[in-house]
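In structure tokens below, several structures.
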Structure 1
Amino acid sequence: MIRFEGAFGRRVRRRLKREKVIWLTTIGRMGTPQPRPVWFVWEERKGTLLLYSQRGTRKLEHLKRNRRVAVQFNTDPDGDDVVVFTGEARVDRRHLPAHRVPNYVRKYKAGMRSLGMTPKAFAEEYPVPIRVRLQRLRGW
């Protein structure tokens, strides 16, 4: 479990609660890192991030071969406020669909609406829950 200590740790915790997008980097078939922006909720007690995917995506293919991932936030405009996690991701088929996770719906309801979707329609389009166990943190 990552310890969020000092001013940096407090800042990271705030970002985990407030940020809407985080970059998930998986490893492609040829060994090339493949970053992509994703919506997420932080499950603080578990030390994990929960996100959802469409079926048949490259990220799911990548995770079948290699569960190691990196996750990072955008920096500020000057390239500061760097936060990079490494960890392991896995599909969690036993987890609730997105529309039944109150924190996820609360955080992304406006985003879903901007896509012309209800929370239930979003959950049908993005039915694959992925849980990322955060293991290491670095940044400044």
Structure 2
Amino acid sequence: MILTAMFPFIVNCQTIPVNFKNCKTDQMFLNADIEPKWNCDTIGMIDFMNKYIMDENLSKIEEGKILVGILIYPDGKTCCHSFGNFTKVELNPEIIKEVVNEMPNWLPAKQNGKEVTYLKNQVFTIRKGKFVQN
């Protein structure tokens, strides 16, 4: 049953999701009283991704999505936790990881008034080789 459910994922995507091991945390939240927010006035997240993702295969994507697990620490720093490719074009997960790890600091999540480590699963849509708003 599980294999049957995963078959479309395996056939239509590059690979099974990549889980990176370099993000250090003892505890993370998937839900919080206040969720983290992008905190950069000079560039939006989509523009940031378009500016810094330099994967030559990106231009081959007519339309698709990637899923990036972003750990956002209490100080706002980010760490790329995971990557899933839902396009039909192979992308280098290491390039995505490097860019996510260099994101500007976010406003961190808060639980019970305290900043916490939060795992944000961010879906990015790609059309005609560019990241676009969902």
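Values in this text are rule-based calculations from the coordinates and carry no lab data. Worth saying up front: this structure is predicted, and the values here are computed from it rather than measured. Cβ atoms are built from the backbone, for glycine too; each structure is taken alone.
Tell me which of 1, 2 gives 1.8 when you compute distance in nm of label points 7 Å out along Cα→Cβ at positions 27 and 51. Mind dumping the intermediate values first?
Values: 1: 1.8; 2: 3.6.
The read-out comes from structure 1.
For semi-axes √(5λ) of the Cα gyration tensor in Å, the calculated result is 23, 19, 14, so let me know which of 1, 2 that is.
Only one of 1, 2 returns 23, 19, 14 for semi-axes √(5λ) of the Cα gyration tensor in Å, namely 1.
State the single structure among 1, 2 that was used to calculate helix-only ellipticity at 222 nm (-39500 (n - 2.57) for each DSSP H run of 4 or more, over all residues; to 500), giving -8500.
That value comes from structure 1.
Between structures 1, 2, where is relative contact order in percent (Cα under 8 Å, 6 or more apart) highest?
Comparing 1, 2 by relative contact order in percent (Cα under 8 Å, 6 or more apart), the maximum is at 2.
Have a look at 1, 2 and say which one yields 4.7 for mean projected area of the Cα convex hull in nm², for residues 59-114 alone, as calculated.
Values: 1: 5.9; 2: 4.7.
Working through the options, I get structure 2.
If we compute distance in nm of label points 7 Å out along Cα→Cβ at positions 83 and 99 for structures 1, 2, which one ends up with the highest value?
1
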